[in-house]
Structure 1
Amino acid sequence: MKLVTNGLEISEYRPNDAIDEVDIVVRFPEAYRTIDQLDQIRVQATQGLIPIGNFVTRVAKPKTGELNRVGGKRMIAVKADVEPGVLADTKVREIQAWLRDAGLDPRIEVSFKGEDEEQKKAEAFLSTAFMFALFLIAVILVAQFNSFYAAFLVLTAVIMSTIGVMLGLLAIGQPFGIVMSGIGVIALAGVVVNNNIVLIDTWNRLKRDYADPVEAIVRTGAQRLRPVLLTTITTILGVIPMVLGVNIDFFERTVSVGAPSTQWWTQIATAMAFGLAFATLLTLVVTPCALYLQVRTGAWLARRRPAPVAAQ
C-alpha cells in the first residue's frame, strides 16, 4: 500500500556537500499511483496471487492515525476552547445536559478533563482543608471556653460568613472561583473567629459581675464594638485596592487599574471584603442574641427541673 501511495522508504543517503540525509523511497510510477491501483494489490492464497479487490470493498472513512486505549477501552479525545468571557464550567454543564438527551450508546462513557478536572481536584482539596480547619478551630475553642455552645456559635458565624461572600460576588457580577475564592473563604475564617472570641470572652467575664444578663450583654457589645469595627474596617480598607484592581508600582511611581498582576488576587480580596462585612453584622447582632438565648434557655430548664425533696 505504501508503494501505491507515498512510497516505501528503504534507506538513507547523505551527499558529501549536504548536512541532512536524503531518504531513498521506492514507489510505483506516477501513472500507477492512484486509489484505483489499491484494488490491484495482490495477496498470496492457496491458488496463487489474487487481487485484493476480489474480496475487499473500499469505503471512505475518517483517517485514524492511532488508537488510544485507557484501561483496555478505546478512547477518543475531543478538545475545544471557549470564547473570551465564557466560563468553561458553563459550557461543561451545557454539554452534560445535551449528553443526557443525545441518545448515545449506554456503553459509551464520557469524562471531562482539562480545566474541569483540575477544578474538581481543587474543590475536593479546599473542601477537605476547610472542614479540617473548622475541626481544629472547634477543638481549640472547646479547650479555651470549656463550652460546646460557644464553639458552635463561632463555627456558625464562620459558615454563615460565606453567605456574605456569595452576596458580594452576586452584587458585582463576579463568578466564584474554586481556588482563589475558596482560599479567601478560608482566610476569612481567621478574622471571623478572632472577632467572636473577643466578644464571647468578654461576655464570660462580665456575666460574673452583673446579675442582669441583658446588662452584661449590652456592656459586652459596648466594650468590644470598637475593636471589632477597627479590625473589620482596617482589613476591608487593606484589600479594597485589590478588589478594585488597583496596582501601584513603587519603582516606576505609577498607578494602574486592571493590571494583569491584580487579577490573581481580586477573587481572594473580594471574598474577604464582603464576607467580613457580613460577618461583622453577625458578630455584633446575632452572637449577643445567641448568648442571651442560652441564658433564657438555661433559666427555663432550671424552672422546669423538679425541686429536690428534703429527707425526713
Structure 2
Amino acid sequence: MSKSGEQRTALVLGATGGVGGAVARALLAHGWRVRTLVREGSRHRDRLSPGVEARTGDAMWADDVVAAAEGASVLFHGVNPSGYQNWDKLVLPMIDHSIAAARAVGARIILPGTIYNFDPATTPVVACGTAQTGTTRKGKVRIELERRLRDASHDVPVLIVRAGDFFGPDARSSWLCQGMIKPGRPLDKIVRVARGGGHSWAYLPDLAEAIAQLANRGDALSMFEDLVFGGVYDETGDLLVSGIQRVVGKQLPVRMFPWWLMHLGAPFVSFLREVSEVEPFWQHPMRMDNARLVAILKEEPHTELDEALRATLHSLGCL
C-alpha cells in the first residue's frame, strides 16, 4: 500500500515469461495491484500468477499499452517479440510504446538490464555507469534501447536493474535450462557451458524481490537509475555444476558445451549465429558490482545456492 493507503498499480509487460512472472509475483506479495497484457488467443495465459489482472492486447500496439497503463505508477518492461522473431526490428518500437505509456500516466519504467551491452573481453566488472561497448547484434540493440530510456528520463522516471544470466523456477528461456540440463526428466548428465571462470548468475526470485523493494522505494531513486544486481558469481565456472551434483545427490557425467558446433553452423542458421556471438561471455570473467543497489536497499535479497537450485530443478521436472 502507498502512504495514503491506496493500493498501487503496476503494469507488468511480459508477465507470462520467466522474468516478468517473477516480478509480478513479487509485486503482488508487496501489496501491489498487478496488471498485464496478453495477446488474443495466447496459449500462455494460464502461466499468469493468481491475482494478476489480464487485459487482452499486444505490447506491439501503442494504444494497447497506454490503455493498460492507466492508473499505474510502475511499468515493468519485461516483454520480447513473440517467439523472438524479428527481434532486432521489434524491440525498439516496443520500448517506445512503453515510454509513451509511462509518460502519459506518470509511471516509472523498470527495465531488466542485460550484460550484452558490454564487451566481456574488456569489462571484468559491470557497475553503475560502466561504458557500454558491446559489439554483438543483440548488444547494439540493447545499447540503443537504454539510450532511448536515458533520453526520456528528463520527464519519465527510469530504473534499470542489470543482472547476469537468469535461473529459477519457470525460467525456461535460460542457459541453465536450455544449455546445461534437459528439463522434464531426471538428470543423467550436466553440460558445462563456461569456457572459463567468472560468470554471473541471477536467481529470479531474488532479483524480482529486489525490483519490488526498489519499486517501493521510488522516493530514494533518481530520475534515471542504472543499478546492478550482484547475484551469484561463479568464479571457477563450476559453481552451478557442483551445486546441481549436490542437489541431485550423485555424481553426474559432465560434458562440455559444443561451442565449435555453434560456430560451424553460424553462417547458415541464425539461431546458431546468435549463440556463437555470446561465447565470449562464457570465456571472460564479468562480475556485477551491486554497491549502489545495496546503498539503497541496505542488503541484496539472497537465497542459498543449493536451495535455489533445488527449487529450480523441481520446477523444471528434473528431480
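Read-outs throughout are calculated quantities, based only on the coordinates presented, and are distinct from any laboratory measurement. Bear in mind the structure is a predicted one, so any value in this text is a computation, not a measurement.
Structure summary
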| quantity | calculated |
| --- | --- |
| With Rg/Rh (Cα atoms, Kirkwood Rh) derived as 0.95, matching label from 1, 2 | 2 |
| For -10500 (helix-only ellipticity at 222 nm (-39500 (n - 2.57) for each DSSP H run of 4 or more, over all residues; to 500), calculated) the corresponding structure among 1, 2 | 2 |
| Per relative contact order in percent (Cα under 8 Å, 6 or more apart), the highest-valued of structures 1, 2 | 2 |
| Percent of Cα pairs over 28 Å apart, for residues 45-212 alone from the coordinates reads 28; which among 1, 2 | 2 |
